[in-house]
Structure 1
Amino acid sequence: MLSATYHFPTGFLWGTATSSHQVEGSNSNNNWSAWEAQEGRIRLGHKAGLACDWWGGRWKEDFDRAAESSQNAHRLSLEWSRIQPRPDVWDEDAIDHYRQMLRGLHQRGMTPMVTLHHFTDPLWLTDLGGWENDETPTLFEKFTLKVVDALKEYCQNWVTINEPNVYTVMGYLFKAFPPAKNDLKACFAVLKNMVRGHAAAYRAIHRLQPNASVGIALNYQSFKPTHTWLPFDRALAGFIHNNFNAAFPNALMTGKFKFAFKSIDLPEARSTQDFLGINYYTRQMAAFNLLKKGNLFIHLTFPKDAEMSDTGHIANVPEGFFEAMKFARGYGLPIYITENGIEDADDDLRPRYLIQHVHQVWRAVNFNWPIKGYFHWSLVDNFEWERGWTQRFGLWGLDVDTQARIRHTSVDVYEAICRENGIASTMVQQYAPSIYNQLFPE
């Protein structure tokens, strides 16, 4: 049997990613806590509750688990509503809580990457109109200045905004996130202000920390036409790609924001990325459908022959991940994989998905593409937004009632990858023998 290893460059970052509302628990002052209190908003009426109890201190044991399994980095987010609970109030204890977390990562030999905005907004900001309000970029800049000045000793890698495309489309077109609007004009306004907010935060960070590395985390979905022979489907797949995947990072490169059928010059946003973060999960097939007026005539399905996640929300399409990295390479910047993972409560598919997707990263690195790190989503099962606790993405499972962590086989798989700084044929044979010949053909 062939014995070989796909090695990564020295210094490659291997970590997991989390976000504040999903893991901290006991959060009652943001738009998502209010959303959870409304009947019918979250699947099965679930609530975040204690989540993973990181605000209660259980981040320590989860960071221990990450470090003990050879991870050398972690991506987390700050909860704006804790740090600035009211417009005129800064909570220094909350800031110190995050300082302790970042210090804890350093003590464990792990490099932090910090996200400033990961879907949640303070209730006071929501009352002002949220990101529809043209003043919000300035408010976000003030928040950025406060937290970066306080935490810059412990972090140099900053993500300003996580998945602005998902935040906007889900909240302002498809009504799945707060504020549940179906309003293309509002969608444009929110994305425009997030571009402005990112640009303001980017410059604020560099004023405080000239050597910082600042970027966004973009959700990249691979969109392909359902019927390649049908011009409408081909055009629609291209339209979705240009607006969902490309509009935001293009604005940060060129200073021109184009979304749907509108465009605007935002010169302050030009050249405001030091890296591009890519979140990739799956591929979808796009078809034009006259019955889908509320969804802009878009009908999305998964590839018919794809292996599906346990609740049917993610198709295992590794080649779409390579496509995502090729797209990112076009911006001429360092690339971080800021999220990649699959919901899999029984941990049956995840070992294969993980190895197949890390192999795609190796392919890109082997072409000398500037990919600097990989952050798996996620370290431990957490509250998955409108789908509540029905989706389990953790390498470690979570018993929500007891807070017990459940070690999955995927912990061992990822530990082997991190420790080896690569994918060895022996680990594939041990953990995912069904794909061995795909990765190591004889």
Structure 2
Amino acid sequence: MILEKSLLSSLLGRAMASGADFAEIFAEHTRHGLMQEAGGKVDEITNRLISGVGIRVLKGTRSVYASTSDTSYSGLMRCAARVADVLGESGEGVSIRLEERLFPNIHAIRRVTADVSNKEQADILHMAYQAAVGYDQEIVQTQARLLNVDRNILIANSEGLLTEDRQVRTRLSVTAIASNGSENQSGICGPGRRMGMEMFDLIDPEETGREAARQAVTMLHAGYCPAGRMMVAIENGFGGVIFHEACGHSLEATSVATGRSQFSGKLGQKIASDKVTAIDDGTEPNSWGSNNIDDEGHPTQKNVLIENGILKSYLVDRLGGRRMEMEPNGCGRRQDYHFEPTSRMSNTYIANGTDDRKEIISSMEYGLYAKAMGGGSVNPVTGEFNFAVLEGYMVRNGEICEPVRGASLIGKGSEILLNIDRVGSNLESAQGMCGSASGSIPTNVGQPLIRVSSITVGGR
């Protein structure tokens, strides 16, 4: 155990001494490992440790949070006193009796990456690197990175909860740059899992490298995308980033509870096409965004956000739940102990539909096929977004034609949900890091191939 039970009880009691009605301790001991290859050799091996404690008190909907890397008795007591003193109210000492609770581990780990030799890790990294370099003579630069995280957390609170969890993640990322001498284009592929090195029983490092290179070379030879309002088919996997950013953040209590969301007050209302069912599921075994418990100690859940177009639920953390008078549903997350938890997504996706993939494309007289999406920006209050298309193709008379670059999708989350008129059945997920008020956390995005009847496409 990261901290002794008796110390935790004392800290909680001190934190609540000035009138708080809830107190929580979050302790963490996390190791981050990174190996990188560039220029044909491993040029970076780093390991860093994050270790510290965060203490939070609540009184109604008021929250006070402080953190420290000083885990001595005196250092932790000073931290607990800081949050108590902010409330500045008179109170009596509180006695907290903690009972340890063990949650089921649904994410079995067979080979913790930190226990695997540097040579074995370097061999896998080199396979991915060489596959990208050797894909085509136009590949002029490649970088391959192998990331591993071993996160150990402890949560104790004034309701008597004491629990721990260990979270192991591994990710391989390859970036390739193609050049014709006058201009460059890049491609990226970055699979990850809540696994150790057994991830590579499922993921081929060479295929990861080839995919990054293929995308770069394809876009190097692409013309520019025309601009205008048109029909767009968005492929599975990372195509789900549009729902994640343009709609998902607007369903988090962080925005909803304060009325800063396009979907505030719309539970039970139709907000999407009948074809759209959207889910956030933190229980998927070994998925990149999964956990046994969230960072507030609640077991993760499968939350149906939208069902056949109807808004069914929000993502609710403890503080957001107080503001909304709703129960938390396992989505309180944070980057590390420096951050107070907020409501966040885990593995968020549009569920499979029934439309045939071939028909989705063949029914398009003219439009854009977005095979791979990139990053973008969104305003959670209005839902207005702008996302880059990393790999796109024009569609004419039901056929996928020439590749195009420079495309972007511009719109509003509430509008795109209503304009989805086809949902395929080839659901896949892709991995990313999501930044928000409580830092950067691992999340999955996903969807099957979908079609949007009309959306603004930025281009030339």
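Using the calculated result 0.70 for FRET efficiency 1/(1 + (r/R0)^6) of positions 100 and 124 (r between Cβ atoms, R0 = 30 Å, to 0.05), pick out the matching structure from 1, 2. The read-out comes from structure 1. FRET efficiency 1/(1 + (r/R0)^6) of positions 148 and 268 (r between Cβ atoms, R0 = 41 Å, to 0.05) was computed and gave 1.00; which structure, 1, 2, did it come from? So the calculation was done on 1.
For percent of Cα pairs over 31 Å apart, for residues 108-315 alone, the highest value in the series 1, 2 is held by structure 2.
If Cα extents along the principal axes in Å, for residues 164-227 alone computes to 47, 28, 16, which of 1, 2 did it come from? Source structure for this number: 1. Computing helix-only ellipticity at 222 nm (-39500 (n - 2.57) for each DSSP H run of 4 or more, over all residues; to 500) across structures 1, 2 gives -11000 for structure 1.
Given that Cα extents along the principal axes in Å, for residues 36-139 alone, derived from a single structure, equals 43, 37, 21, which label among 1, 2 identifies that structure? For Cα extents along the principal axes in Å, for residues 36-139 alone, the value 43, 37, 21 is produced by structure 1. Looking at Kirkwood radius over Cα pairs in Å for structures 1, 2, the greatest value goes to 2.
Rule-based calculations on the coordinates, nothing more; no lab input. Just so it is clear, the model here is predicted, and its values are computed rather than measured. Cβ atoms are built from the backbone, for glycine too; each structure is taken alone.
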